Structure P
């Protein structure tokens, strides 16, 4: 196990290095200068040249460094924990990420917990009641849930539950934007603001978890040892939830690790729709402003999280199933 973890860490570091080179090159070959007079006519060209030099993009005369040289400078700073300074905010990218990251963890963690709490029991119930009306309804709704992108669902939720209901005779609805109302720092108010964005992110994952859980559970229920357990006279509950579920739940561990990057990707637009002050909204605005250091910072953060969660999933899989040998 120790050798496996070390090997996976080495592979993860190599992947991060490869992704950093690829993403850095993409930001540098994008047409247009990072900072130009056209974006702010009041800025003098000498100020722009000085700022580009401080960012490690040009020499003192304003001549751009070759991309490999820029990447070496970027990696040298990255290894020291420096992600650079934002072009727009004039602040370290690390500081911006640390300010926004807790808000994103709160939103994404809540969406994942809701998806697991609903999707897994729904898939188990559908598998243990195969071909029933509940099973057919669950399958139909899961297909619909998988087909709707989270940001499209977010827009509909915003229109229906945030705007339409407030204009209806009920005069009630969920908050449209932000984390709190009028600066009120209250947990109940925070939960009230989280309903729509969490629902937007969780629906897709609920559909995925329920479908995979149903398929995995059905596969296990048709195994020979399950038939043997039933033949011995064990109760249906003991067969389904002690013997079958323990083996059927194993693929979900890997699925959760894969789902986390998907939720993060959906949150980039969802946080923008609901004005949630997280890293997703920061990344969305950075793309609009062509704030390359912030874009690279968010991408590297997501990449590191993806590698880490996949490693945790693999290790957890081995702990959950003693038959797994690395």
Structure Q
């Protein structure tokens, strides 16, 4: 089975090898990376990986527009996507945590009875007080999250999707594929959630803008969860705020973004079953001297950028504000205040 992962990156150098190694473990055979405006060595590392096979690296085709959507439009014409049996579109801070069989994508497909698309629900993993960047697997450092069924007071949570080659595709979205216009009811795809259940009808047909990329999370993760490490360490978050959003222009990461993803009320260590194999795969990648050198260069630049930011008063203030931020998302804090309950 040929499974291609597509992603957009900007200054993700320290985290590339872990994401590639992990996805190879779960069955991804090919990678298509789009990069833009990298200053940390991401592009050089990707070029070196591409020279060794299994990884394709292209400049993002966007010209001051929505980076991710322009890349996804382009990817549909690339052979590494057209020749794939399944397509997995995700970000480098997202890890598909599969709970069935051998914890691979083929095992998930089998558990869901081989539908034409599978949409897996996010679980946002908190920073939980981790301050310093460490060059070791992200999945080993962050094991606390919100209640999986409720995020920021909402019971509907976003998803990312696997898409089979014969899906009646109109276009790829960042979170889900969209059917061709006027697809007749009998031609609509079998499309499951992460428990193998048919997705809600309004999600299927994109009828409700508020649910166009999400649906109720309760019961949706029996076979798989999408672990989202959006914050990582405080050091890395500060570098992320400086970088901005890879997916579109004029979006800032701020205290609200941090608070919405830093609810550490729940512990989930299930993905750690993958850690021994991940560490072996990472060691194999780094056994190539050039790959090891380029990775180390990305790490050094990441740390240097953090140091440069921390010499600036605004970033000193931001660091202090984030460390002192309330532990609950703003929406939940407001609800408690309305109810007269102290957090």
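Read the figures in this text as sums done on the coordinates, not as results from a lab. Everything numeric in this text was worked out from a predicted model, so none of it was measured. Cβ atoms are built from the backbone, for glycine too; each structure is taken alone.
In this comparison of P, Q, the computed figure 78 for percent of Cα pairs over 14 Å apart, for residues 90-177 alone is attributed to P. With percent of Cα pairs over 19 Å apart, for residues 58-209 alone coming out at 70, pick the structure among P, Q it was computed from. Corresponding structure: P. Using the calculated result 4.3 for distance in nm of label points 7 Å out along Cα→Cβ at positions 202 and 242, pick out the matching structure from P, Q. Structure Q accounts for this read-out.
Which one of P, Q has P(r) over Cα pairs in 10 Å bins from 0, in percent, as calculated from the coordinates, equal to 5, 20, 24, 23, 16, 8, 3, 1, 0? Mind showing how you got there, number by number?
Values: P: 5, 20, 24, 23, 16, 8, 3, 1, 0; Q: 5, 25, 35, 26, 8, 1, 0.
Structure P accounts for this read-out.
Quick check for you: by distance in nm of label points 7 Å out along Cα→Cβ at positions 98 and 234, which of P, Q is greatest? With respect to distance in nm of label points 7 Å out along Cα→Cβ at positions 98 and 234, the highest-scoring structure among P, Q is P. Using the calculated result -23000 for helix-only ellipticity at 222 nm (-39500 (n - 2.57) for each DSSP H run of 4 or more, over all residues; to 500), pick out the matching structure from P, Q. The structure behind it is P.
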